1. Looking at structures I, II, which one was distance in nm of label points 7 Å out along Cα→Cβ at positions 41 and 345 calculated from, given that it came out as 1.6?
2. Rank structures I, II by FRET efficiency 1/(1 + (r/R0)^6) of positions 73 and 337 (r between Cβ atoms, R0 = 41 Å, to 0.05) and report only the one at the top, that is, the highest.
3. A value of 2.1 was computed for distance in nm of label points 7 Å out along Cα→Cβ at positions 81 and 329; which of I, II is the source structure?
4. If helix-only ellipticity at 222 nm (-39500 (n - 2.57) for each DSSP H run of 4 or more, over all residues; to 500) computes to -27500, which of I, II did it come from?
5. Of the structures I, II, report the one carrying the highest value of distance in nm of label points 7 Å out along Cα→Cβ at positions 185 and 273.
6. Quick check: 95, 48, 34 is what I get for Cα extents along the principal axes in Å, calculated from one of I, II. Which structure matches?
7. Comparing relative contact order in percent (Cα under 8 Å, 6 or more apart) across I, II, which structure shows the greatest value?
8. Which of I, II yields 2.00 for Cα Rg over 2.2 N^0.38 Å, for residues 177-264 alone, as computed?
Structure I
C-alpha cells in the first residue's frame, strides 16, 4: 500500500535529494495522516458516546490531536521547501523541526487533558454499554494505526523528516493505547471490572510520554545536537580516500534542516607539496562531497612536515603512546620547534567528551617526551571530539 501510494503520488520518487520530491513525500505522508486520523477520531467519538466509555472517547481525542499534528506537519513541510532568500541564506529547512516541536506540544496538551479526565473517571466510575461490534471496530483501529506507523516511518526515513518521524512515534503509542482501551472494554463487559478511568489514565501517560520525547528530540536538533556518527565517519573516510590528504580533524557539521547540512573540516596535507595540486585535490573533494552526500563542506588545509625523519619519528612515538593510554586518543597538527636549550613538540590531542583527567594526561605526555629526549617540551592543545 505504501509503495503504491508513493509511486502514484510522488513524481520522480527516487530523487529524494530534490526539494520538490521531498515536499511531495511530506505532503503525501501528512495528508494521509490527516485523513486516517480524522476518520478514526469520528468513529471512536461515536463508539464512546454509544458505549459511555471515557477511555474510548479519550482515544478519539488523541486521534483528533494526531490529525492536528498532521496538519502542522503538512504546513511545516511546505514552508521548509521554500528556497533561500535574503533573510534566510541557508533556506527554511528548520521549519520541519519547528513543525515537529508543534506536533509534540499538541500531543502533550492532549495528554494532559486526557489525564485529568481519567482521574475524574476513577473518582466517579460509570457503567459501560458496549457490544462486540464496538470491540471489533477498536481492534480494526489498532491495525490501522499499526499500518500508519510503518507508513510514517517509511516516508520519514526516505526523506529524513522529523515531523513524520514524530508522527510515527505517536502512532505506535496509539497502538498500545487503543489496545489498552480495548482490553478495558472487554473486561468491563465480561467481568464488570470498572477500570475505564484507570485505562484512560494509562492512555494519557502514553500520550504524554510520546509528546515529551518528540519535544526533547526536536529541541536537541534546534539547539545543535551531536551529528550523526555514520555521517561523520562517511565524510572522514571519503576525504582520506584522496591522495595527498593524510588526516582529517576538527570536523563540524551544521544542521539547517533535512538535506541542508554544511560542514567544515581540517585536512592535513604535506607542507612541501605542490600547493596548486593540493588545492585542486581539496576542491575536488568539496565538489564530490556535495554531489555524493548533499553536504556543502569547507576544507581548511593544515600543512604538516612529512620528509623530516626526526619529526616523523617523534610524531609516531607520541601517537603510539596516546593509543596505549586509550584507543580513542589521537593527535594532529604535530610539529617540532627547535630552540637553543629545548625542542618544543607542538600538537593538538583529540579527546572523547567523557575523558576524565586531562591534566593527568598532560603530565604523562610530558614525562614520556622527556624519556624520548631530555630537551623535549610539549605544547599540547586538548580538543573535544563531539562527533
Structure II
C-alpha cells in the first residue's frame, strides 16, 4: 500500500499535458472579459448569455465523436485537432465588429476546439496518474487550468486598462498559437485493452450506467453554479462598479490551487463523498456572497469561497467518473462528463441572463445557489448505496 502511495504522478506524459493545458487555459480564460466586449457592441444580458452559451452547441454535438475517437484512434489525434481548431477560433474574434451572425459562427468554432481540448486533456491526466492516487493526480493536474484562470483575468484587466479588446483578442490568439505547438509534444497515452471495438458503441451505455447517473446530476448542478459567475461576473462588476474580474479570479485560484497543492490527499483519506459536502457548501456560500457584495473585499471573499468549492468538487467528480467506468470507455466517459459543462452553460447562460433582466443580479445568483443545492441533494439521494 505504501509503495502504491509513492507511485509517481509527475511522469513525462503528465508534465507535457500539464504544460499544454496551462497554455491553452491561459488563452481560454482571457475570454471571461468577452461579455464586456459584447456589451460595448450593444448586447443586453439575455443576448450576451445566448452568445456566450452558443459555444456549447458545437461542443455538445462534437463530444460523441471526440469520445469515440479517443477510445478507438487514440488521444493524440484529438489533441492536434482541438489545438488547430482552437487557434482558428481565437484568431477569428479579431474580425468581430457587430452582434451579427458571424459572432455566433465564431462561438460555434470556438466550441469545437474547446470541447476537444478540455475532454482530451483530462482524459490524458486520468491515463497518466496511478489509480492509487487518481483523485490527487487529477486535482494537481487541475492546477494547470486554475492558475491561468487568475492570470487570464488579470491579464485581461491590464490589457483593457491600457489598450482595447482588439489587443486582448490578439494576445489570446498568440497564446493559442503557442498552445498548439506545445500540444504537439504530448505523447499517446491510450491504455491497451482487448475490447477496443466496443468503444464505438459505448456512448449510450456509459450515459445510462446506473453508477454514473447520479454523477451526471451533480455535475449539472455544479455547472449551473459556476456558469453564473463565469458568464456574468464582468457585467455584474461593471454595473456595480465594485471590485474587478481579476481580483475575484485571483482569490479564486489562490484558494483552489492552495487546496490542491497542499491538501490534495484529503479526499482519498477522508472519503470522496464526505469531502463533497463542505465543498458544495463553500461554492453555494461564495455565490450568495457574490450576489450581495457591496465592496471589492466581498468580491474577493466570494472568489475565495467559490475557489475552495471548485478546488475539490471537480477532481472528485472526475475521479468518480473514471473509477466507475471500464478502461475501454474512459474517453467516452470523460467526454460525457465534460459535455455536461457545456449543457449547463447552454441552458444556464440564457436563463440566468433573462433572470438578470427581469429581477436583477442578486436574484440570479440566488437562483444559481438554489440549483446547486437542489441537484446536490438529489445526487446524495440517488447515490446513497454507492
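1. II
2. That would be structure II.
3. Computing distance in nm of label points 7 Å out along Cα→Cβ at positions 81 and 329 on every structure in I, II gives 2.1 only for II.
4. II
5. Working: I: 6.8; II: 4.3.
Ranking I, II on distance in nm of label points 7 Å out along Cα→Cβ at positions 185 and 273, first place is I.
6. Numbers: I: 95, 48, 34; II: 55, 40, 35.
Working through the options, I get structure I.
7. Details: I: 13; II: 29.
When relative contact order in percent (Cα under 8 Å, 6 or more apart) is calculated for I, II, structure II comes out on top.
8. It was calculated from structure I.
Quick note: the coordinates plus some simple rules give every number you see, no bench work behind them. These figures come from a predicted structure and were not determined experimentally. Cβ atoms are built from the backbone, for glycine too; each structure is taken alone.
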